[in-house]
1. Please state which of the structures I, II, III yields 6.7 when distance in nm of label points 7 Å out along Cα→Cβ at positions 143 and 575 is computed from it.
2. Work out the source of 15, 50, 30, 5, 0 here, i.e. which of I, II, III gives that when P(r) over Cα pairs in 20 Å bins from 0, in percent is computed.
Structure I
Amino acid sequence: MHRGIFLGGASLLALLSATASAHAQSGGSGGYQLEEVVVTAQKRAEDVSKVPLAITAVTGETLERQRVDTLQQLRNIDPSVNFRQSTGPHSSSFLIRGVGTSSFSTGVEQSVSTVVDGVVLGDPSSAQDLADVERVEILRGPQGMLFGKNASAGVVSITTRNPELDEFAGRVRASIGEREDQQLQTVLNVPLSSTLAVRLVGGYRHLQESVVNVRNGRPIDPIDIRSARLKLLWRPSDDLKALLSANYSYSRHFCCSPAWSQTTPGYIVAYSNALHGVVASPDNTQAALDYQPIGNAKVYGASLAIEYQLGDYALASITGYQESHRLGVFDGDQHAFNYLSFNGSTNSYRNISQELRIASPIGERFDYVAGLYYYESWLKGIIYQAGYLQSMAPPMTQPTAAATLRSSAKYSVNDSQSVAAFVQANFHLTEQFNLVAGLRFTHDDVTLLYDNATFIPGSLPVSATIRGLRQSIEHDNVSWRFGPQYQLTPDVMLYASVARGYKGPGMSGVTVNTVADNQAVLPEIPTAYEAGMKGKFFDRRLQVGLNLFHAEYKDFQAQVSDISTANFATVIKNAGRLETRGVEVQLQARPTPELTLGFGGAYVDAKYKDFAGVTCYFRQPEPPCAPPPLAPTSATRLFNAKGLGLAGAPKWTYSATADYRRPDLVAGFDGFAAAAWNWQDDVVYSVNGDPGTRQKAFGLLSGEIGIEPQGGPWRFSIWGKNILDERWASQISASPVPSQNPGGYYRWRSPDSFRRVGLQLDVRF
């Protein structure tokens, strides 16, 4: 059925241009059109329908109407994107078209770049919420040409609202709902003079936990976030603008706690659960843990953006600084006995960046954007582990007495420097035909310092003691993009491109057996092909986007099992190649002045073409799984995942939205209503294709209905998220210690895995 939707939509596109032309000649029925969205995807302000890229762009007003207020919920506006939240700055990540980065290593960065107000964030989850946003742009496919650091799979660019010089204004938004959903947001815009203005944004968010520890009755993962942002605008003339921004947020939140969905009778996890009344099932929200998970994060930063119009040339400078400090410690064995109950990490992350850019005037045969870019980051992380590692295998009904305490602290410092120069040019061969070409040269230098030793006096080490390891890697790269753009009519544009992307080198540093182990990870190189069309039809009441893509990634950076020595370990390495291909469709329509409809869909076929060293799942029959020659035990079985789909990448996804405004619903009041439906196909969350980690297809329904006085200062609404209460899992994993629960699984839930209905009041002044 879903394939039919896409095929029918593609066939319809062939008829739209002629139909729209005939409609225009007949006179149409003017008076209302779709909202135009201006983006800066090519470092210039342009109508999104004129940009030859696969891009989804929505305004802040649209985000508010669809109640998209966290990074995880961006999947609601673009079916090709997803966000994986975790405890570390590099294990939280976006995925676009199935491709992303998720690892415990602090030395490998993201495949999808997160940019806020022009500044690249090394820690994506430092953008805690989407408050007072002007627009969000999601660029799919390699985008490192103009967007700086590590954008081999795409870019998520968030632009917040700037101060306004001519208006004193403010807003207070308060919302309450089920599951202790409490949100408060305040915005204040203050003109200080005719050339100076400040904008202040404050926010608070609280949400009930997903999992409770039954041993002490305490919640494990409630959400509490406080945030603030200040933007100061100075505009002494039409040619000069300077914008100083500062942000701060603090969250007291452990992310993310799983609950057992399946256990094996006779093993310690089943015994622990039965002892404390926990029933493993897909709907389980209880855990029995002897260590209470804790977590918090503090994030702050600043940026200075200066724009100067030098005649017909636009000059820009963006200086950025971000810092984050995170703590996340949890029960590593996920049961009530101390096998490895203390497991987690602390991370301190800083990055600075500087971009200088010049844009030539447009309107001639040739125009360009060129610039220089510098980025440096420092990440200090410590991974802690402690426990007794005693035997917990059947037929014992409980573990043997604790005997020897073991501990380890893996300390790593990663210093990453990147320098780049770039240029992208347009060659306007005719009024309709344009060639886009770009080059970027990048030099990267990454250094790792690593130590591993016990941190509890008198304990034995969990793993090999390594002291004083220092390694580094340098790399030069030239990435490029080339493609034609043809304006078929004033409202219909065709485009194609081929691009060579780049994700810089890194260092593994997860598990090190000897100081001689090579921790260097080579760059990840994608080659991507795109072709598409964008058009506006029926007097700009219908907007259509269609995009075909195919990309291959060489030297894919991934977390795998290391079989090079007898000491079996997990490392980050260049595991092989992957491929992603498919089609994306976007439709927007405004059939009446009051009603706006939207549809977005994607078919993504993402699979591994070569991925050696993947651990077999429990009782995996095919492909053949055999112990590698140097494996320490026969239980260690590995295989090449070639041909399997990418972990966490559904093939079919789509979303549909409706927004209705009813003027004069009752005397002096306007009414409004909005609804959104988001659906995704089955997805397997493990690299090895373990069927036990499959999340079945599901859909999420959300909506809002409300009323506001005509021209008045307030609006009131009733809202709902996941109205059908679909209990989906954002991640499913096999037992962390397979010998203690062979064939067992646990699952994590997003906050949006539970229904929430509530009330909201907006007051403006």
Structure II
Amino acid sequence: MDDLALPGMLHAAFVRSPHAHAAVRAIDAAAARAVPGVVAVVTAADLGPIARPLSPRLEGDGFTPTVWPALAGDRVRFCGEAVALVVARSAVAAVDGREAVTVDYEPLPALASVDAGLRAGEVIFRRVFHRGDVDAVFAGAAVVLGETFAHGRVAPSPMEPRGLVADWDGEALTVHASTQSPGVLRVALAASLALPESAVRVVVPDVGGGFGLKAQVFPEDVAIAAASRLLGRPVKWVEERRECLAAASHAREQRVEVEVAADRAGRVLGLRARTLSDAGAYHVYPTTQALEPLGSAAILPGPYLTQAYAYEALAVRTNKPPLGAYRGVGMTMGAFVMERALDLVAARLGLDPAEIRRRNLIPREAYPFTSASGMIYDSGDFPKALEQALGIAGYEALRVEQKAARAAGRLIGIGIACYTEYTGMGAEVFRRRGMPDVPGIEAATVTMQPDATVRCRVSFPSQGQGHATAVAQVVADRLGVPLERVRLERVDTAASPIGTGTFGSRGAVSIGGSVGAAADRVRERIVTLAAHLLEASPADVIIGDGSAGVRGVPARRMPLADVARLAYAPPLGGLPPGVEPGLEATVHFDPPGPTFSGAVHVAVVEVDRETGRVRVLRYALVEDCGPLINPLLVEGQIHGAVAQGLGEALLEGLVHDTDGTLLTATLMDYALPRADDVPGFEIGHLETPAPRMPGGLKGMGEGGTIGAPAAIANAVADAVAPLGIAVTSLPIRAETLARPRKERT
């Protein structure tokens, strides 16, 4: 994004609050306006007439809306919230101008924890659910276990932070944006600036990573677009890393109080859960603060046979940045809670962690299966995946080695995690969730040109998942052209078909349902036209290797380019009856999901007795994401997701003090995983096709991040079990595992 330059372009820098909660008494911008190169200092008063605040909607009971202005007016509600925008001829001048702005704040008491928010009555989302006779199940259970689990705040940290260039030409707005959801951004900007949607164009360059962060629309997006309209010139903003940590959406901070009822054999009979999310100051657009607590509560029963379940899901407003979408949103916490709870039940009953899972996993023949939370799992084979993963890891031998290591004083632990994840959601899912601002559909246009090269335009951008490769594979296979003859164009709402975006493991499903279907329609035209030219029945025409031919007659072939040219320049006498000129098709696809992927992870760790440092020794897993379009891309997604999950389990944590001030504002303080923190991976695959999805495809981009924290937590808990140390929160801090100093001397 920072490489993009437009004629007359200005640069922007935001003035941000150092307080978590404060009244804004006055903003003095005189010194900033005197800085060489500064063109304007924009405040809420300037934007008020032209920029409406973001106010996400959620249909249904239990929702309290919030209004998030482009720039804070008389009050700031989290440390890092923007109060002014300095626009200058260079990025350096904009930063210099930012430092010269003086803001008179009156600090106010801050709600810096979920408990403080609860006491203040700041519940902005609440939903309850009940299935089965939960009370009776608990009353008759042989084992009842209760525990509270917690997860700290983490920061989505894409390689390229947020950024955009807005260009108002007097009649229309063009925005070049590092976004996962160009269609959503277009609609939000049009609504905020009171423009028709046709007057807003969103162009997506290389995104540089997203992980859910860039699926959302932020006040900064509105402010930059409004500034361009106000000044009549292009305006660029590229987020600094400190801003990304302090003022972008965060993720995960949640507490779950759970109770498990089980019989004497370890079979889970019922669950009760209360999920409490520290939502921050505002709902995020477009998904709202329902995403984290509701996602955790809904997926918590996991791939297990439990039927009786009751939950309460709450989002509590605090003076922190809002929580938002991040890889595995909601599902990571749900898996962590369920997998830790299973291990605790196993320990209570003297069962091996693998055995208690065998007794509870949904068998393949039970699919489709309605989960305890009411989700319909369409497919899966977790018993087989578990045995395959245990075999890859050499589980029985690991237990023998662990026993010998413990005898030698080493703290070795083995952890298992099974999880299922919802993927490929379409409009029906988002409407059931009450999210009217998430369209849910995707689309693709496939065009074979006269020289038989193929251009594809899709509604969903890539953030590093390898969409260009996957799209090219699907198209090349359907149209019989070499891979290098297929080109995926960048997403541009002025030219690309209308859709939603890439998030929630929707990429593969969207490719199958839109790109694949569009390519099939183009193929039908090619076959019909080739049959006419070759004087054969369409049923006998085969295409491949860049040519069309007649089955069983090798001599009767012709280049696809010859067929394609006639589609655009019909011969004397015209095209065959019923065949229109051109070779192009557009397909809009509404995924009939969700479809459920899943995996089994096995982690082996060693905990240093003296320091508490955790080292991951081995990591094995088996992933079921249906048919694999490209195994290399799938495994690359697994590697990256598990690395993020390891960071989440052992390293990453945003820390705010009791006044709501961020203490981990740089990468010196916020510890992302490094290459030497990540082990080698042993990966197996299992394919249970999705019965309702084109090609049986499922999503899988989030899975490793869902499973890794649970597997690592169980492994660490297993390692320190002889010391009587409980593992109930993430990240797992070394100081909580280290031997007390007095025991060392």
Structure III
Amino acid sequence: MKQREQRKKRIKARRPRISRLRRKLLVASIFAVLLLAALLVNLYYVSIVKGPEYAKMAQRQWQSSLSLKAERGKILDRNGNVLAESYTTYQVCVNPQAITEDADRERIANILSTLLNVNYETIISKMTKVNPRDGKFYQQVKIKDQVESNIIAQLVTFQENRAISYYSDVKRNYPEGNLFGQLLGFTNVDGDGQTGVELSYNSILSGVDGKQIAETDRDGNAIPGGESSYTAPIAGATVQLTVDTGIEGFLQSALEEAARTNLAKYAYGVVMSPKTGEIYAISSYPTIDPNSPPRTDAETLLDLSRQRMVTETYEPGSVFKVVTLAAALDSGTVSDSTTFNCKGSLNVLGQKIKCWRTKGHGQETLAQAVQNSCNPAFMSMALKMGTDKFYEYIYAFGMNDKTGVGIGGETTGKVTHRKYIRDTDLARIGFGQSISCTGLQMAMAVCAAINGGDLLKPYYVADITAADGTVLEHNERTLVRTVISPDTSAKIRKYLTGVVDSGSGKNAAIPGYTVGGKTGTSQKYDENGKVSSTLLVASFVGFAPADDPEYLCMIIVDEPQVPVVYGSTVAAPFVQQVLRNVLTYFSVPTDRKETAVSVPDVRGMTVEQANVVLKTAGLEATFMESEKAAAVQRQSPAPGNMVVRGSPIILYTAWTTFQGEEQEVEMTKMPKVLGKNRLNAMDALKKAGLVMDYDRSNSAGTVITAQFPEGTDIPVGTAVRVEFSGGTPAE
């Protein structure tokens, strides 16, 4: 009994020790399980989640991979002339850790500064910059991109191979300089397109980069017999445009002359085929040289890069009368026998809308109305057609739609929805106000009016050819829709030929050729959104040979800062210049016999003297009577141009106060100034909206002669020449 109790006590004493052991084993087991789980999670993270990354890191340690840059494709003109190509240049780097002495550092910085034309302090700063991670100089720093090979050759002679490294690079070259500046665009330092064709066709021009891979040892040296692979780069495709370098030169020269002669903000234009929609030349002035674009001035860079024929909208003015005429003829609203009676204005819903010629054109035929660019005649056509019918043609001619040419930044004008149009609006649209479009939209509409009635899609890319010769894209004539009948189109050509032969477009006449065209002048809106009387846009569209048009040229001159005699004086002479050169360039046979006259140089002469010289040469001088004593500063067309005998030559002087052809000219009456002293005469002229012009060295006494008799109608703003008696001024 006693022994049994003692055994029970011993068993009882052991039980707590066994329970503690079990607990310890349990804790150890749980820890082991957790540790194993953590290891498994970590193994999953390393092998599955981070596996690809670590594999790449390992691969980089035993493999070298070199990217092989693909050669960027060329851009050619229609004749195969190179407009853009790439060639090898170099990137120059310095290895600061390989230079131990300050003297060597300064010497190398001096060499690089001199040969690379980089600031010495900038180079020293890069060479001595410390890496914050390890407190040491950087292993390598870039000094300059796109260094020419001849400069590299000079650097190599200094034998600083450890201190200086060279890497091949690619630079884009534009052999024609600023020709096609906006159309081609340019690339960045990495060779990617930023604007123009370079941007629009960047993926096609870029090609596909290649790659070379080799097994290496720990020092990066290739292992003999190691695995390697080579993927050759695929060169970019060649883009051949429809443009012609020679014609672009003609256009750009004319645009620059137009801008300079007229002191204009911009001048832009296009030369194209009315039959196919091909663009032979397109440009804006001022232009840009893609070899050296002003990258540091973003605003200027953007402004110069605009292809304004597609990015800018404007009210076309009287050029739009081509659309009105075509619609009216094609719809049967008017015919060759239709007549008009222009009284200087037309009353529409109680609103008096003026003709540009305030005294009116009187009774006129349809042909005369077109030659005179008579606003009331075209208002009558629009009103007689009515909104619905007229709008059908407006939309059919491509207004309110992009042309689809594919040039970056293309926009479209504004055509107010027909439900908001009143008769006053419709009348103004008839002569090109209250509607806006781009220059290319207007040019394509005129092409449709004269080519037989077909609205075409304009294009400037002819072919895209891959490096292996495969043709990736081919463009040709694309019909959008037929707008008018061939018979109507033939009549349009006839009427527009009359504009050049006998109307406001005489300055576009080319000796030996029939030429058709239409002038336009419109007012712009000022910064307050109001119609400005001083900010104008003048344009002219011309085509030749007129009976079977092969070439059309349109030039728009934005904000000319000289007074305008007629709409044709600002742009028509320069369209004539371009078309004349194009016809000669393509050896187009003449189709009429006319006497050609070389324009004499009359600059520096007085207007009176110039008038005599021009008459002797068989030409007509256009000037204001008030300017006979003034010296000619500029003339249009320029000296040496060949023009048709009888053509008008516009004379510009410091006094010029001409008004625009399609402007609504405000007139005033000449006040009484005879017998008044200087202050009173000046006062009287000022109240009438006139300016007094007089000899400042002889302004005493009273007015004895005035340029215009009292009561004469004179345009507001005219400078009136007066002379004084001298002696003591009258009281």
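Rule-based calculations on the coordinates, nothing more; no lab input. Keep in mind it's a predicted model, so treat the numbers as computed, not measured. Cβ atoms are built from the backbone, for glycine too; each structure is taken alone.
1. Computing distance in nm of label points 7 Å out along Cα→Cβ at positions 143 and 575 on every structure in I, II, III gives 6.7 only for II.
2. I
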